[in-house]
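*Asks:* Scrolling down, you'll hit the structures one after another.
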Structure P
Amino acid sequence: MERLQKFMAHAGVASRRKCEELILEGRVRVNGKVVKELGVKIHPDKDKVYVDGRLIRRKEKKVYLVMNKPRGYVSTVKDERGRKTVLDLLDNVKERVYPVGRLDYNSEGLLILTNDGELANALTHPRHQIAKTYRVRVEGVPSMDKLERLAYGVKLEDGVTSPANVSLLDVRNGNALLEITIREGKNRQVRRMCEHIGHPVKRLVRTRIGPLELRKMNCGEVRELTGKELKELFKAAGIKRKKTG
């Protein structure tokens, strides 16, 4: 027997936390009956699980992709406003993958896509504090005092940000290029941090997630993660190495 949300995550529906939300929303049926409790266990080989009317199958090839996300795409599976999603950039990917974490519509850079719910959940779980690094072009040039405030933490609507690594890389046409590394995932956090000190973001590119680096990828390019990259990601996420496929 296996917990329903764990089965769904392993089947590639979404991260385990998202699967729990789907259950609580009444969007999951087991053998035709709606299930809205998180403690339900199922028999993976006997019970039939449906999410939004779609039969979920356990056996599916695990896919691990990295994308250099361009501006003008949302990092979700669907968008209520009809905007393009990062899935529109995928070619010849038969499996149902989804983004790990988010980059907002106008942000660019490193984005992981997978159907491995366990890895996705581990990479985004606060306890692992997976570092994410951004190159950020802001309006104007922040003083050293403001940069220190960013590093020590600033008070946003949803709480004080955790300590961050902040560096001033260069100044061009009166605008600074910063490198900011954070270990939490508040919504639009880096943009709000910069706005808080009076230097709104002009361009934001994520260059690193844990041990994974963007490196030389064209805008919109998608590729599979290498074996070495996967090994390092699983280690950072605190889970055992898995075989692809």
Structure Q
Amino acid sequence: MTNSRDPRRNRLLAALPPLEQERIFPRLQRVPMPLGKVLCESGDVLRHVYFPTDCIVSLLHVMENGASAEIAVVGNDGIIGIALFMGGETMPSRAVVQSAGHAYRLAGQQLKEEFHRNGQTQLLLLRYTQALITQMAQTAVCNRHHSVDQQLCRWLLLSLDRLSSNQLDMTQELIANMLGARREGVTEAAGKLQKLGVIRYARGHITVLDRERLEQLCCECYGVVRTETDRLQL
């Protein structure tokens, strides 16, 4: 599982029974996921799905005036493209790489064929979709009722859960776009965490020094999402 080219670094792919892995793995294509790459825009017809291994993808809702806010993050816990097997065929949001790395790409038709076998793949994908819906709902609540400080803590923790290290490369401007907040607010929030010794931030590079303290400073939203993900064993 330490091999960077092992599809099983994605938890959904790792959870598949051997027979389903034998059918799916030969069809996977490992692709680079550079920072800022847009995998699809809202309304795009899906041709492929992506299983991240060591990257993170943000799902963003984009307004007519260009403003955006993140509604969920997907990493090695999941898949980009649930609309394809849920019957919608088109993405309701923009998917953009927030942390660079790699993913495995699979043709949409091949995933649908596997999904409609009514086997373990279907069960895993449906459980993951439930966890993703929980994350989206909790993000909406958090953005409405909690401070930028708490939102930043939640965002950092969700990102860390989907990476193999305690480091992220992300400018404050991009974080502000993700949270739908003003850059000045994110700068102030990051400064508070740095003064407390929770993070170290320099030139777009964030290192989390004290995860336990970060969890204490966070609102309950992170815990709700984490509990649901753990309950579904994803």
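Here, each number is a calculation from the coordinates, and none is a lab measurement. In this text, all values refer to a predicted model and were calculated from it rather than measured experimentally. Cβ atoms are built from the backbone, for glycine too; each structure is taken alone.
*Asks:* Where is mean count of other Cβ atoms within 10 Å over residues 111-118 largest, in which of P, Q? Let's see the in-between values first.
*Replies:* Working: P: 23.5; Q: 14.4.
Top value of mean count of other Cβ atoms within 10 Å over residues 111-118, among P, Q, belongs to structure P.
*Asks:* Given a value of -13000 for helix-only ellipticity at 222 nm (-39500 (n - 2.57) for each DSSP H run of 4 or more, over all residues; to 500), point me to the structure among P, Q it was derived from. Each step should come with its number before you reach the end.
*Replies:* Working: P: -6000; Q: -13000.
Computing helix-only ellipticity at 222 nm (-39500 (n - 2.57) for each DSSP H run of 4 or more, over all residues; to 500) on every structure in P, Q gives -13000 only for Q.
*Asks:* A value of 1, 6, 13, 16, 17, 15, 13, 9, 5, 3, 2, 1, 0 was derived for P(r) over Cα pairs in 5 Å bins from 0, in percent; which structure in P, Q was it taken from? Mind dumping the intermediate values first?
*Replies:* Values: P: 1, 6, 13, 16, 17, 15, 13, 9, 5, 3, 2, 1, 0; Q: 1, 7, 14, 19, 20, 17, 11, 7, 3, 1, 0.
Source structure for this number: P.
*Asks:* Moving on to the next point. Looking at distance in nm of label points 7 Å out along Cα→Cβ at positions 183 and 215, point out which structure of P, Q has the largest value.
*Replies:* The structure with the largest value is Q.
*Asks:* Here's a follow-up. Could you figure out which one of P, Q the value 0.15 for FRET efficiency 1/(1 + (r/R0)^6) of positions 31 and 127 (r between Cβ atoms, R0 = 25 Å, to 0.05) was computed from?
*Replies:* Traced to structure P.
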